[in-house]
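What follows are several structures.
All of the numbers you see were taken from the coordinates with simple rules; none came from a lab. Values in this document were obtained by computation on a predicted structure and should not be read as measured data. Cβ atoms are built from the backbone, for glycine too; each structure is taken alone.
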Structure P
Amino acid sequence: MAKILVTGGAGFIGSHLSETLLRQGQEVICLDNFNDYYNPVIKRNSISWSQGQSNYTLIEGDILDLDLLRQIFADYKFDIVVHLAARAGVRPSILAPLLYQQVNVEGTTNLLEMAKEFRTQKFIFGSSSSVYGENEKVPFSEKDPVDHPISPYASSKKACELICYTYHHLYGISMTCLRFFTVYGPRQRPDMAIHKFTQAIKIGEQITMYGDGSSRRDYTYITDIVEGICKSIDYCSDYQIYNLGESKTIQLRELIQLIAKCLGQEAKIQKLAMQPGDVPITFADITNAKKEISYHPKVDIEQGIAKFVDWFNADNSHA
């Protein structure tokens, strides 16, 4: 049994990951500050199963609280840190760049300091496909230059990848950075597109579609992302960066129609101009992840949207 710290462990990805690790028999310590970026009740509901497990501990606290971090690292002597806590979202980061720099960059550095001080063996960092910016070469490869991020959120994630490398180089911590490509599925954050679109179509409201609907995204189902994180824990050594995506794309207008079809309803669409910070395409080259950590996504977008809509329809909080 490994002792694993999951920061942001009550969030969408973190809560799903924690459940999988608990079922594997690992000891999971969840650190989350339950901030008001979205309704904290959603997070508390997401960890209700985990809180009933004897190998699960919830600590309510902030990665900016260095004294708290030092105390819990001293208490638990973690074998592995999976760092998923962050201020998320491209558009909100444009409105609050200082907050994103503080939480994402300073918070990550605090955790790395503790990993150094308490000799944590493995550190997994949740990065983002947003670091690729307006990359014109597709699919996106980990070897592509990522020197031109176009939002404070993307910049903060790239900065964290660099800091992770520094701590690996100086202190020998095994480090893996995972670039997630638009994760979706049950318990997805309510501000994410698939969730918002489903909600709007369900109640007959208009969907706001930015651009002409031709932008494309590589959407990755939550179980595939969790499998990728678990594989990265198993194979974590040296310093590595991996794309975790489905490695397929769908146009925005096609996605909306797919959701509408699964709901059996019509989508009402209002078109607006593209938003600052949005990129025209994300598309993951997962060759390295397949070869080096045996990552093989299994859920395509048609299956995934059907699963998401089933969950949405069954979840009473949307009534």
Structure Q
Amino acid sequence: MRHNAGSQDTIVHQPVMYREVLDFAKDVIGLGKNIFVDCTLGEGGHTELLLEVYKDLTIIGFERDSEILKIAEKRLTQYKERINLINDNFRNMANHLSGAAGNIAGMLFDFGISSYHFDKSGRGFSFSRDEQLDMRLDDKNDLNAFYVINKYPEKQLADIFFEYGEERWAKKIAKVICGRRKDKAIEKTGELADIVTYAIPKKYRVKNIHPATRVFQAVRIEVNDELTAISRSIDDAYKYLAKGGVLIAISFHSLEDRIVKDKFRRLSRGCTCELERKFCTCESEPIVSVLTKKPLVAERDEVLSNNRSRSAKLRACIKL
């Protein structure tokens, strides 16, 4: 299923897969109380577009990072009468949306990390600059990347590198890290990137991908408990939609997309539990209808103009 956004293509400086998001939103305008929830507000890109194109829409936006929330608030000043911005993790949406249950036209998740975190936060999300190991999306979070790298046991490190980074050299990398930290704590992103590069034999390194990419992803996911948040929030999200409301999820790596795909599939057969299908006793009436048999990917022109969109996959479903 491919939507055609037509004249919306002329809008510039767009967040990832903006055409598809705008077009799915178009299909649900007027449902419930015409409320859209941007569960991952970031710098406000998707919200700004939705408010600009659909003049009667109001938006509730969740952002756990107070620094980015300030940036988004400034960006969205002209729409202040039509937005409600909440400084909280989307996994806690139940604490804020109870009064809107059954009245929300659409919900959007744009998983992953914003360009702000990589380029401007100074928290060590990227190995392209030498920063302190932190990787917290929320400064109220006690766990940070320094603790993970310097305090986790070798087996635990190997497990998260393999599970969250799908890194085949997880055990070797964990062993080298634990050997290095005996002499001196690993404090900077550059140190960690060099250690990972050293641990992976040159002939096994993937072309055009930095050897530390998967490890950095794994540590970030561990620090911010990202995958648990995705799973739980989708369980909550559909409950707040009006009948016919749309749930949109944009993922950036296979772990995120796998969770979304599984959750949508379960809901489409009426399952709301976590049990294997053969043990499931949920009602068999479908709760949602999946709109994307296969995930949508960014159009070629968007990939050329926005490199981040190259790995994006969008799935959507409607509440029955």
Structure R
Amino acid sequence: MNILVTGGLGAIGSWIVREVIAQGHTPIVFDSGPNRSLISDMSVEVVAWSVTSLTEVIDALRTHRIDRVIHAAALMPPECASFPARAVAVNVDGALTVFEAARLSDVDRVVTFSSKAVYGEIPAPYGFPDYEPLPESFRLAPNSVYSATKVMVEQLAAQVRRNSDLTILCLRLGTTYGPGKSRHGILSIHSQIIDAALAGAPLEITQGSDESTDLIFNGDVGRAAVLAATAKTPRHEVYNIGTGIGTRLGDFVAWVEAALPQAKIQVGAGLNYMLQEQPSYCVLDVGRAREDFGFGSCRVGPDGIAAYIDGVHRLGLQGGN
């Protein structure tokens, strides 16, 4: 099966490419960025493109005889907040372009990414202190430019599904971490912790050692995406993707220190390490993904940290990037 991966040079997209290969399929990477450091150990075809050009996307889909698309190209929350118009152009118009190109090119399925950010502020019992698993049926309450674009993409996907034969699956991700993510600022605290420890550099986080969230390694996100793209009979349109358990920041730091004794990490007590005005820390209910396409057995705790460190060393990255 030929699978096109948009944003395939990125922190998540690169792991999707690995999983496409691992599961016996052929990846075609579409990305406008020049940095190939996260796929430097793989021999894959990379096609430069514009996410909003319908003709370019259609040409690529037909030239490479694409069967499925995994659409990971997107503008991240800090950039969305600074450039709202660009956020809509890339995240919303770009997704709609991919959907329309796939429909016109007889592609069977598109997997696209959403986020737990669509749920907005997380109240009890789904937040502190209980962290009960949050289901996909929970209300949507976007409170940022980024989360608003993700809700729009989900709604556009629903409209396209109703008016065509194209299957579109939306994956709502938990908190992700992996090599290359430190460039995403405040959202990448877990990656920053590992990168600082690898470098033996001091890092101080003012508060939040007691906060828990559903933390998933990017390699497991990639596996979920390929499973969703190739599942025979998915029964739902939206899926939470996480580990289904909470990871406390203080425990995460302890695991990093055990793996990397040179670590110099200090984290203050309390909650809300990202200093959010409307905290969105939660644990996701991942039953749908487990039942519909067998997603499970994530690398949690020390196993995820070990996979991260192995990825950095394999790619020869400096500071994880």
Among P, Q, R, structure where FRET efficiency 1/(1 + (r/R0)^6) of positions 176 and 208 (r between Cβ atoms, R0 = 25 Å, to 0.05) as derived comes to 0.60: Q
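Once FRET efficiency 1/(1 + (r/R0)^6) of positions 64 and 272 (r between Cβ atoms, R0 = 35 Å, to 0.05) is calculated for all of P, Q, R, which comes out largest?
Values: P: 0.50; Q: 0.90; R: 0.20.
By FRET efficiency 1/(1 + (r/R0)^6) of positions 64 and 272 (r between Cβ atoms, R0 = 35 Å, to 0.05), the leading structure of P, Q, R is Q.
Comparing FRET efficiency 1/(1 + (r/R0)^6) of positions 232 and 304 (r between Cβ atoms, R0 = 30 Å, to 0.05) across P, Q, R, which is largest? Please list the in-between numbers first.
On the way: P: 0.90; Q: 0.25; R: 0.55.
Going through P, Q, R one by one, FRET efficiency 1/(1 + (r/R0)^6) of positions 232 and 304 (r between Cβ atoms, R0 = 30 Å, to 0.05) is largest in P.
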One of P, Q, R was used to compute distance in nm of label points 7 Å out along Cα→Cβ at positions 88 and 160, and the result was 2.6. Which label is that? Q
